[in-house]
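Peer 1: Quick heads-up: structures coming right below.
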Structure 1
Amino acid sequence: MAKNNTTFDNVFRTMLEKMPELIVPVLNEIFGTNYPLDVPLEQLRNEHQTLNGEKITDSYFGIGKKGYHFECQSTGDSKMVIRMVEYDFAISIENVKKENGIFRMRFPHSAVIYLRGTRKKSLRMELIMPDGKIVRYQVPVLCVQKYTKDEIFQKKLLFLLPFYIMRYEKDKKKINKSETELHKLLEEYESILQHLDKILYDQGAIYGRLLELIKEISDYIFKKEESVKKGIGDIVGGKVLELQTDKALQKGKELGEKIGEIKGICETAQEFGGSKESLKKKLIEKFNLTEAEAQSHIDKYWKE
């Protein structure tokens, strides 16, 4: 990804690092595989030595014995295929193995995710060997803007959702000035959140991160269109706040249960003639408390 597109780059990498399970349906969509969402996915090294020096790939990960290399591209680049073959060669040569007395290098399964445009289908290059044989190098392409909201949910391509707003980028000034167009856009994002509620609400960490990344891309795309930025921010930000509130309530509930258990242990120890020192030791070990915290609970619940 180009260096000036740090917002897209950061979102792409954050999802791969924090929510790697979301890339699995994308991988299935591109390569026609059928991996389950919980398939073990190993993050592999993204720094590789090339002719021009060290290059950092957007993502390189492994599933079983197969390596997968993804690049995220926000704009058209006629030389993208050259970069891809360079990255793949660097990855392959670092993982070369000797089998039956012969060195073998295996290229990873690679793909490019295009955030803008819908025309690209694949990237191709021909490698001509000294004996005249031609090796055809081909990389499949996934164009985010080809997928409707319904297709994204139907195929579980939630990884694409933060970038979904980019299809409205060309009309952003028009949307910002038209209440009708803005209302239609906000209704669509209300619908997106309703869908996410149904499938992710019990996965608070993933849900919350995904919403934050949706807002991050939206804020970037509409940084000068205040009406749109605020409208989407209110919808998505409100849901993030709701999730944080739920998390705080759950934490309070757990804390209340913990305090109740400590109180019961203190009262039981006193009732059956236990010592304060043995009680303190038990509280420290069971609840991972400091000595001062344990003593504070004893002072509060031990009736003199």
Structure 2
Amino acid sequence: MNKWLFSMLVILTTFLMGSSFAIGKIGLSYTTPLLLVGIRFSLAGVIMAIAVRLLRIPHPKAFFQWIKIAVIGSFQTAGVMSCIFLSLRTISAGQSSILTFMNPLLVVIFGTIFMKLSYSLRQWTGVILGFIGVFITLGAKLSFEIGSILAYLSAVSWAIGTLLIKKWGNEFNTWVLTAYQMLFGGIILLMGSLILENPYFRITGTSISIVLWLAIMASIVQFAGWFYLLQKGDPGKTSAFLFLAPFFGVLSGWLILDETINWYVTIGGLCIFTGIFLVNWTSSRKMEAGSLETSLNK
């Protein structure tokens, strides 16, 4: 692939990943958190499901395969997005994005414990450095705000979703899996909104634009662009650029929401970015689990 095209697509997709935190926080002025992400992913899932049907891409036939997709969606979409958008009520978009994108570090830990996967010394160094960065980002104190805990839980849910995709993903076409896990996740989020919230949606030009941006640009376009990069380039090395997403999360929070970037957030963020880079940087002959979560990134 042309280096300029590769660079532009990397910047575009990671910008869409990171900036969705700030744009989502603006959206919370018009609706409740679970309803916002429920609408976002139900809409994105419906659009993609129609597309894969029209393209006649093979769909699962066994009932338990659909159950597996629903389980993936419950972690990869519902769990991750509910925790992110609930966290945005009490912490900054930048801090939420930094904590959420530590998921590659958790993949190494969970993969070792539950799936007996093996990782290199470099990757474990990245994990240790990343967790040091988390400690610094939180102000070098152990008393977490509820928003910080929720953002961390979003990373946990994302890591679980990643490992489930590693375990079951070969049974499905990637586009079909993406479409329906988003749709199932969106439906779960809408049900959660009805049960756990007093949902409302204030219809304005801005609120509609935010939903469309999150559903189309920050979900469908972002995923399509990133998956294209993984297909055309070295998947392991391409995934190393995931560290740009929390960078854009912090930057967009500063530019769009006028959020203050504290010195310890900057230092902690740099540690986490470096840790993510070390975890994801793999050779073309051996793409390890740390890079897989990006294939279904929102």
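Every number in this text was worked out from the coordinates using simple rules, so none of it is lab data. This structure is a prediction, so every number in the text was calculated from the model and none was measured. Cβ atoms are built from the backbone, for glycine too; each structure is taken alone.
Peer 1: Which of the displayed structures (1, 2) returns the greatest value of mean count of other Cβ atoms within 10 Å over residues 72-79 on calculation? Mind dumping the intermediate values first?
Peer 2: Values: 1: 15.0; 2: 25.8.
Once mean count of other Cβ atoms within 10 Å over residues 72-79 is tallied for 1, 2, the winner is 2.
Peer 1: Where is mean projected area of the Cα convex hull in nm² largest, in which of 1, 2? Don't jump to the answer; show the numbers that get you there.
Peer 2: Details: 1: 24.9; 2: 15.5.
Across 1, 2, mean projected area of the Cα convex hull in nm² peaks for 1.
Peer 1: Determine which structure produced the value 12 for relative contact order in percent (Cα under 8 Å, 6 or more apart), calculated from the coordinates; the candidates are 1, 2. Can you show the working numbers first?
Peer 2: Working: 1: 12; 2: 39.
Of the structures listed, the value fits 1.
Peer 1: Name the one structure among 1, 2 that distance in nm of label points 7 Å out along Cα→Cβ at positions 40 and 176 of 2.8 was derived from. All intermediate terms of the calculation are to be shown ahead of the outcome.
Peer 2: Numbers: 1: 5.0; 2: 2.8.
The correct label is 2.
Peer 1: Given -17000 as the derived value for helix-only ellipticity at 222 nm (-39500 (n - 2.57) for each DSSP H run of 4 or more, over all residues; to 500), which of the supplied structures 1, 2 does it correspond to?
Peer 2: Values: 1: -17000; 2: -22500.
Matching structure: 1.
Peer 1: Have a look at 1, 2 and say which one yields 2, 9, 14, 18, 19, 16, 12, 7, 2, 1, 0 for P(r) over Cα pairs in 5 Å bins from 0, in percent, for residues 64-215 alone, as calculated.
Peer 2: Clearly, the read-out refers to 2.
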